[in-house]
Structure I
Amino acid sequence: MLKIPAIWDNGQTHHSKPCDVIVTNMRLIGFELVTFPRERLFLEDFPLASLRSITLRHKTYEPLFRELAISDGKRKVLIRAPRKHIENLYTALRSTIEQYTPTTHPDFADEQANVVENTQPTTPATVYGRQDIRATFEHSPLAIVLLFVGGLVLELIGVAGWLLTGNIQVGIPLFVAGFLAVIVATLVRRQRG
């Protein structure tokens with residue numbers, strides 16, 4: 001149904017996984033095969049019928065990516081992609097679930113009749129939502145990266161100024177400012193997680 005490049009974060013590791021996110025008529029799949037320098041395979045999936053909540057998130061401090069939080073009640077995954085891709089994924093998931101879930105698809109009519117006859121409780125419907133997450137920029141990952149990279153650039157400019165002029169008084173203030181920026185970025189990153 002749909003295949004997009006995205007970042008898959010299942011919360012079990014400290015690293016998110018860039019991969020292809022694939023929507024079929026039965027499953028949502030995160031897939032990546034790397035053959036160089038050594039072969040690695042990443043494959044994780046969710047049956048569409050088991051999905052309980054799909055929430056499209058927009059974080060104010062992440063200008064490039066949107067996030068889709070998907071849960072089946074037992075596990076949760078966050079999928080990050082550019083706005084256009086994540087909107088397409090949200091729409092594809094919603095229409096595929098509505099079209100192919102056991103309660104609506106004709107191939108599953110017999111199963112539905114058996115469930116009604118056995119008076120077993122039916123599975124709850126998938127809940128869809130949109131969420132705006134507003135937070136300060138100062139503690140966002142983007143701000144930390146900008147502070148860290150800016151500090152490194154200031155250090156390099158300070159060293160270059162010192163080497164070009166031969167005067168330590170030219171380079172030391174920039175180097176110290178850059179060093180402090182890198183230290184502050186490191187401390188803020190450790191406080192976050």
Structure II
Amino acid sequence: MRCCHVVEDKRLLRASVLRARAHRSEADRVAAGRRLEAHGLAAAAACTTVAAHAAVASEPPTRPLLEALHAAGVRVLLPRVDGLALAWGELTRWQDLQRNTVGLLEPATTTTESALAAESADLILVPALAVDRSGHRLGRGGGFYDRWLPSTPGGSVLAVVFDEEVIEHVPREPHDRTVDAALTPSGVVPLRQ
């Protein structure tokens with residue numbers, strides 16, 4: 001059973017973050033993408049496989065990081081919405097990603113092998129609207145990552161957010177999964193300490 005005040009608190013926080021993101025300039029987003037690339041490459045220095053997401057719209061830009069990882073020979077896996085679940089496929093070229101009906105960028109094809117590799121990836125980068133110091137993550141509300149995240153991930157799970165989206169408290173429900181750290185334009189912020 002969902003607690004109505006937590007659901008409402010989440011809705012209000014989502015709206016607040018989305019409003020703030022909508023006011024970011026394009027120059028700010030581009031600069032944030034370059035900084036995320038630098039810090040993300042450092043975080044993935046010893047990785048051979050990274051499960052991530054292709055950011056869209058006002059999300060912290062992941063394209064520079066994902067293309068740099070791919071160019072460095074790291075296997076980059078991206079999700080595709082499949083009903084209420086996530087299927088996984090390879091990033092080959094950004095231009096080959098397809099936009100789904102809700103505007104997300106996805107790989108054209110997915111495989112069972114890619115899904116298994118995503119679960120045991122050295123690093124998992126998940127989208128978020130906010131994250132708190134205890135590792136509680138606020139997503140868009142679809143529950144895709146809460147359902148998908150492996151109970152024992154192969155590597156660290158990092159929420160990709162802007163600096164000011166690492167906050168004191170994220171409303172949470174029992175089914176919400178935690179993350180290990182936040183990847184922000186200013187660096188990696190350890191959580192759950």
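Here are a few things to note about the model shown:
- Structure responsible for 1.00, with FRET efficiency 1/(1 + (r/R0)^6) of positions 5 and 93 (r between Cβ atoms, R0 = 41 Å, to 0.05) calculated and labels I, II on offer: I
- Test item: helix-only ellipticity at 222 nm (-39500 (n - 2.57) for each DSSP H run of 4 or more, over all residues; to 500) calculated as -14000, pick one of I, II: I
- Structures I, II, by distance in nm of label points 7 Å out along Cα→Cβ at positions 37 and 53: label with the highest value: I
- When volume of the Cα convex hull per residue in Å³, for residues 61-132 alone is calculated for each of structures I, II, structure II gives the greatest result.
- Here the criterion is relative contact order in percent (Cα under 8 Å, 6 or more apart), and among I, II the highest value is seen for II.
- Given 0.96 for Cα Rg over 2.2 N^0.38 Å, calculated: source structure among I, II: II
- Origin of the derived value 0.90 (FRET efficiency 1/(1 + (r/R0)^6) of positions 85 and 181 (r between Cβ atoms, R0 = 35 Å, to 0.05); candidates I, II): II
Values quoted throughout were computed directly from the atomic coordinates according to the rules given, and no laboratory measurement underlies them. Here the structure is a predicted model, which means the values were calculated and not measured. Cβ atoms are built from the backbone, for glycine too; each structure is taken alone.
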